[in-house]
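In C-alpha cells below, several structures.
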Structure 1
Amino acid sequence: MLNLDTHILINALKGNLTKREKVMLSLDDWSISSIVIWEITKLAQLGRIDIDINSPEFAIALSKIHIWPLDLNVCRATLRLDFKGDPADEIIAATSLVHNVPLLTRDKRIKKSKIVPIVK
C-alpha cells in the first residue's frame with residue numbers, strides 16, 4: 001500500500017502524473033490521510049483546483065482508496081518528524097510513519113526526511 005500526498009492524488013485524479021508515478025501507483029493499493037480530503041475541499045473552495053467534491057465521480061474515486069484517520073498516534077508522530085512544514089504535510093508524513101506505509105510525494109522537504117518512509 002502507498003500513502004499519497006494531496007498533490008499526488010490531485011494529479012492522479014486529473015491524469016497529470018509522471019511516468020514514474022504512474023508505474024508506482026499501478027503496482028500497489030492507494031491510501032491517503034484523512035486530511036487530504038480536507039485539503040482538496042479547501043483548494044476547490046478557493047478555486048485553486050477544479051475538482052467537484054460533490055460529484056459522484058469524486059465519491060467513487062475516494063471509495064477505492066484506504067483513508068487513514070487523524071488520531072492521537074498520528075498527532076504524536078508529528079512531534080518526531082525531522083522537518084517542519086505545512087501542518088497538513090506534517091500530518092500526511094506522520095500518517096506514513098505511524099502506519100509504516102511509504103509516502104508518494106513531490107515535496108522536496110519531506111523527501112529529505114530520514115525517518116518518514118518515502119517511495120524511492
Structure 2
Amino acid sequence: MSDSMIQILEVAGIVGAIGAVIGLILAIASKIFHVEVDPRYDLIVENLPGFNCGACGYAGCSGMAEGILAGEANVRNCAPGNELTYAKVSAILKGEDPDAVTSVEEKAKPVAKPKKA
C-alpha cells in the first residue's frame with residue numbers, strides 16, 4: 001500500500017473513533033438527563049383542534065395541554081373546540097380512551113319562559 005492510502009485509513013480510523021466516543025457520551029447523557037413526560041400530554045395535544053390560535057390564553061395547543069395537566073386551564077377555554085373535543089379531553093384526564101368517545105349528546109338548553117303580563 002502506498003503512504004497516501006495509509007494516511008487516509010489512519011484519518012478515517014481517527015474520525016471514526018472520535019465519532020464513536022462522542023456517540024457514547026451522548027447516549028450516556030441522554031440517560032442521565034432523561035425527563036419523564038406525562039403520557040396524557042401527547043393525547044391531549046392530538047385531540048385539541050391544533051389551530052394554535054392562542055384564544056385560550058396559552059401560546060398554542062401544547063401550552064394549553066400543559067395548563068390542563070397542571071390544573072391551571074379549563075379545556076372549555078379552547079374557542080375552536082367543540083363538545084366532542086371537550087369530552088375527549090375529559091376522557092383522557094379520567095384515564096379513559098378518547099377514541100371511545102365518538103359523539104356527544106348535546107344537552108337541551110332550557111327555553112326561556114315568556115314573561116306573564
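Tell me which of 1, 2 gives -17000 when you compute helix-only ellipticity at 222 nm (-39500 (n - 2.57) for each DSSP H run of 4 or more, over all residues; to 500).
It was calculated from structure 2.
Of structures 1, 2, which gives 21.1 when mean count of other Cβ atoms within 10 Å over residues 61-68 is computed from the coordinates?
Only structure 2 yields this read-out.
Quick check: 0.9 is what I get for distance in nm of label points 7 Å out along Cα→Cβ at positions 77 and 101, calculated from one of 1, 2. Which structure matches?
Here the read-out was taken from 1.
If you work out Kirkwood radius over Cα pairs in Å for 1, 2, which one comes out largest?
Result for Kirkwood radius over Cα pairs in Å over 1, 2: largest is 2.
Supply the structure label, taken from 1, 2, corresponding to relative contact order in percent (Cα under 8 Å, 6 or more apart) with the calculated value 17.
Answer by label: 2.
Which of 1, 2 yields 2.4 for distance in nm of label points 7 Å out along Cα→Cβ at positions 5 and 29, as computed?
Of the options listed, only 1 reproduces it.
Quick note: the coordinates plus some simple rules give every number you see, no bench work behind them. Since the model is a prediction, treat every value here as computed from it, not as a measurement. Cβ atoms are built from the backbone, for glycine too; each structure is taken alone.
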